[in-house]
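Engineer: Following this line, the structures themselves.
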Structure I
Amino acid sequence: MTTENNKLIVQQALGALVATGDVEALAPLLSDGFVHHRPDANDRGKAAWLDAVRAALVPLEGMRVEIKHVLADGDHVVMHSRRGLPGGADIVVVDVWRLDDGLIAEAWEIIEPVAEADAHLSWWEEPAGR
C-alpha cells in the first residue's frame, strides 16, 4: 500500500465514524491483531477498543470535530484534531495509526483538554530560584 492509500483508509474510517457514529464501519478496516496502545499501558485489542469507542459515542453525541492536519509517511498516518465536547469543553487529539496490508494494525492517541494546555507547558521550565 502507498502512503496516499493509507491516508485515505484512515480518513474513510474516521470520516464514517464522525459523520454517522457507525462504529461497525470501523471493524472491517481494523486488522484482527489490531492493538490500541494507551498511555497507561493497558493496551486494548480490536474487540475491546471497538467496545470502548461504542461506549464513548453515547455521551459524546453531537461532538464537533475539526480536523487540523492529516499527515502520512509510509505505513503511518497522523491526524491532529480539535474536538468540542457536549457541554463546551474542547480537547485536542493526536491520533497515530499504523497500517499493514491495507488495514489499521495499531493506534496511539494523545488527548489534552484545551483548558489545561498552559499548565502542561510548564513541565520543562526551570524552577524559580535557580
Structure II
Amino acid sequence: MMVRGIRGAITVEENDRKEIILATAKLAERMQEENKYHPSDVSHILITTTNDLNAAFPAVGLRELEGYELVPVMCAQEIPVPNSLEKCIRIMATVNTNKQQHEVQHIYLEKAIQLRPDLSLTKD
C-alpha cells in the first residue's frame, strides 16, 4: 500500500451555492470511481477554489457523499494569477492505494480539462 495524491478539477458557470456543491460532489465521485478507492482509504483532502467562487464551501459537497463524514477536509483559495481559469474548483485527495504513480487517474472536467489535457480522461 502506498500513499498517492490524486488530483481533480472542475469548473462551474456561476458563483452559486448549489452549483459549487454539486460540482464538488461530481468531481469527488468521479475521482473515487476512476481510481477505485473508498472514503476509508483517504487520509485527507484539500479543496481550493478560484477567488471568484465564494457562495459556498465546496467541502459541503464532499460531506454529502456517503463515507466522507470523518475524512479531514480543508478549503483554501487558489493564487489569483492574472488570466488564469475562472470559476474553478480543485481537489487534491491523499489516498492509500496499491496503484503505481502512472496508474493514477487524475480527473479534469468541464473547462478544467485545459489545465492538464495530458492527464485528462476523454470520457465525461
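Engineer: When you work out distance in nm of label points 7 Å out along Cα→Cβ at positions 10 and 42 for each of the structures I, II, which one comes out largest?
Structural biologist: Top value of distance in nm of label points 7 Å out along Cα→Cβ at positions 10 and 42 goes to structure I.
Engineer: Which one of I, II has mean count of other Cβ atoms within 10 Å over residues 74-81, as calculated from the coordinates, equal to 17.4?
Structural biologist: Label of the source structure: I.
Engineer: Identify which of structures I, II gives the largest calculated value of Cα Rg over 2.2 N^0.38 Å.
Structural biologist: I
Engineer: May I pose another question? One of I, II was used to compute relative contact order in percent (Cα under 8 Å, 6 or more apart), and the answer was 24. Which one was it?
Structural biologist: I
Engineer: Further question on the same structure: Supply the structure label, taken from I, II, corresponding to helix-only ellipticity at 222 nm (-39500 (n - 2.57) for each DSSP H run of 4 or more, over all residues; to 500) with the calculated value -6000.
Structural biologist: Only one of I, II returns -6000 for helix-only ellipticity at 222 nm (-39500 (n - 2.57) for each DSSP H run of 4 or more, over all residues; to 500), namely II.
Every read-out reported here was derived from the displayed coordinates using simple, explicitly stated rules and does not represent laboratory data. Nothing here was measured: the structure is a model prediction, and the numbers come from that model. Cβ atoms are built from the backbone, for glycine too; each structure is taken alone.
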